[in-house]
Structure P
Amino acid sequence: MADQMQELLDIPKDFVKDGTQFMNRCTKPDQKEFIKICQAVGVGFLIMGAVGYVVKLIHIPVNNILVGGA
């Protein structure tokens, strides 16, 4: 019974310890790294937007023609 109580008390202690180690290891990005991240996200938005546009423009009307637009 005492072992189970000790295990339950160790869980939050380990969580806090791991969390503080993670926060201490994290660093704020410098301006160059931040700009690279923003560029990568922007390119991803453009690619996903283009894919969505192509699907809406080509795939859906062709699918409606083939299926019969029910």
Structure Q
Amino acid sequence: MNPIHPKKLLNSKWTKVNVVQKLKHFSISKVEYDEQQNVIECIIRAEMNAQEFAIDWRNLKDPQQWKIGWQ
């Protein structure tokens, strides 16, 4: 499991294991929290074309989907 803390998400860099539409490298561009500091929205941005996608941040913990950093 990839170790990640919700407070450290913003601007973190990620590599998608299974490349889709030639999009491989991403960074977290926006994170919103509720009153209890739980993540309620996480936006990831593709570095190749700046497309943004809403994701469930917990999916980043799965090493079969994501790797920490750009590789």
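Every number in this text was worked out from the coordinates using simple rules, so none of it is lab data. As the structure is a prediction and not an experimental result, all values here were calculated from the model. Cβ atoms are built from the backbone, for glycine too; each structure is taken alone.
Assorted remarks:
- Given 1.00 for FRET efficiency 1/(1 + (r/R0)^6) of positions 33 and 57 (r between Cβ atoms, R0 = 25 Å, to 0.05), calculated: source structure among P, Q: Q
- Label whose coordinates, when mean count of other Cβ atoms within 10 Å over residues 9-16 is calculated, return 15.5 (choices P, Q): Q
- Between structures P, Q, the calculation of distance in nm of label points 7 Å out along Cα→Cβ at positions 1 and 17 yields its largest number for P.
- Here volume of the Cα convex hull per residue in Å³ was derived from just one of the structures P, Q, and that gives 164; the source is P.
- Origin of the value 0, where helix-only ellipticity at 222 nm (-39500 (n - 2.57) for each DSSP H run of 4 or more, over all residues; to 500) was derived from one of P, Q: Q
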